[in-house]
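K.L.:
The structures considered in this document are given below.
Values in this text are rule-based calculations from the coordinates and carry no lab data. Bear in mind that the values here come from a model prediction, so they are computed numbers and not experimental data. Cβ atoms are built from the backbone, for glycine too; each structure is taken alone.
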Structure I
Amino acid sequence: MKEKAKEFSILVVGFLSAIMGFLATLNIKFQWLTEASIDAFGAVIVAAVMLISGAYAVWKNTFVSKKGLEQKNALKEKGLK
């Protein structure tokens, strides 16, 4: 999952860099659209994807949900937990 997040981040950062270059050729400049802001946005994308995938993994691998509690009780009844 980490590789997919990294590849998606590279895609977005590359796209934003291309937009910045295109706008610069037209002499259109935005103060907030800089190399530093684009790199920071890429880092935020990677961090967000890792947070979401980590939270999903924890949710799926614990007995917190209703279905998970039912599975936990079934395992206890069979002596497997």
Structure II
Amino acid sequence: MGAQVFLVGDAGEPPTQVTLVYPQDADSASGRISVLSPLGASLFGLSVGETASWRAFGRVHSARIVSVLAKHANARGVAP
């Protein structure tokens, strides 16, 4: 949780940054996207340069992953 993902949309939209969070912490207005949302779930297993596709608002959307900044874990493997 807490990974920041930078995306470039399929229709020439400007780059977008989203932060993946647990559902109870989601707030789309501030760019915090639930990992269980259509967009959040579509990002699982993808890498930089790959394209995520998801269905929302009655249509299919897609965006290419430009970069990912992962939240670092401590020595026990637990994120702060």
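K.L.:
Have a look at I, II and say which one yields 2.5 for distance in nm of label points 7 Å out along Cα→Cβ at positions 7 and 39, as calculated.
P.N.:
The structure behind it is I.
K.L.:
Turning to a different aspect of this structure: With helix-only ellipticity at 222 nm (-39500 (n - 2.57) for each DSSP H run of 4 or more, over all residues; to 500) coming out at -26500, pick the structure among I, II it was computed from.
P.N.:
Only structure I yields this read-out.
K.L.:
When percent of Cα pairs over 23 Å apart is calculated for each of the structures I, II, which structure yields the highest value?
P.N.:
The structure with the largest value is I.
K.L.:
Once distance in nm of label points 7 Å out along Cα→Cβ at positions 55 and 71 is calculated for every structure in I, II, which label goes with the largest value?
P.N.:
Once distance in nm of label points 7 Å out along Cα→Cβ at positions 55 and 71 is worked out for each structure, II has the highest.
K.L.:
Which one of I, II has Cα Rg over 2.2 N^0.38 Å, for residues 23-62 alone, as calculated from the coordinates, equal to 1.20?
P.N.:
II
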